[in-house]
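Since every read-out is calculated from the coordinates, none of them should be taken as a lab result. None of the values given here were measured: they were computed from a predicted structure. Cβ atoms are built from the backbone, for glycine too; each structure is taken alone.
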Structure 1
């Protein structure tokens, strides 16, 4: 599963912690780690969001004032990408993220929120793997039926 991690540049250390924790279940995309000189930043970000199953947004005080974070959330919503919010305990989501359930993020103890996010993503990965296995078994069953008819 691919995840786009939306965050303020000031929160890059938290973003890297989240990416590391999600590694067993997800391929996490952080825009600043994907240098593409000469390519418009908006095109790079839109393509990355479109290719993901989830957008995880780290909403901190810094992210609240970042137009990029809000645009990324809005674009993900328009693309019908699943949005998961990690919200600083001192923030009340406004705009696009308002009304979405979220995981509380405490800067003094970020491990709790990261653990909760990782457990959620682990469940989603298991669900996806089961769905993929079901589809594969249907395809194999259909193929066997076709081979049987051909004989």
Structure 2
């Protein structure tokens, strides 16, 4: 089993800031996301000092660092279709037809833009309120394939 996350954001200090797992599963729920994260945490696959983002074609589920409890629900849930719309439109992709690799590439592109965009008006509110935007500014993004 490959224990590396799908995407990893490394801060300038060399520490993980964000761990991203991508699942091309439709119809997810907050409960499903919490159970999925619990399994990863139980197996030591999520660094506790990092934000954790579970991304599906319909939802982003975000946990803040040092979150208590394996079964904790996400701190933030956002509509991933809204975040990824510019890239999905370019791909002419219908709901439910995107594969995991393509979804990972879209999230990579979206995160790259978020990490480098200095205009807070363009950054979704939940990324600002969670502190994630500040935490990943100036960081490096790695995909599983590039480790």
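Kindly point out which one of 1, 2 the value 29 was derived from, the read-out being relative contact order in percent (Cα under 8 Å, 6 or more apart). This figure was derived from 2.
Taking -10500 as the value of helix-only ellipticity at 222 nm (-39500 (n - 2.57) for each DSSP H run of 4 or more, over all residues; to 500) derived from one of the structures shown (1, 2), identify that structure. Corresponding structure: 2.
Among candidates 1, 2, the computation of FRET efficiency 1/(1 + (r/R0)^6) of positions 84 and 108 (r between Cβ atoms, R0 = 25 Å, to 0.05) that gave 0.75 used structure 1. Among candidates 1, 2, the computation of FRET efficiency 1/(1 + (r/R0)^6) of positions 12 and 132 (r between Cβ atoms, R0 = 30 Å, to 0.05) that gave 1.00 used structure 2.
So volume of the Cα convex hull per residue in Å³, computed for just one structure, reads 107; which one of 1, 2 is that? Traced to structure 2.
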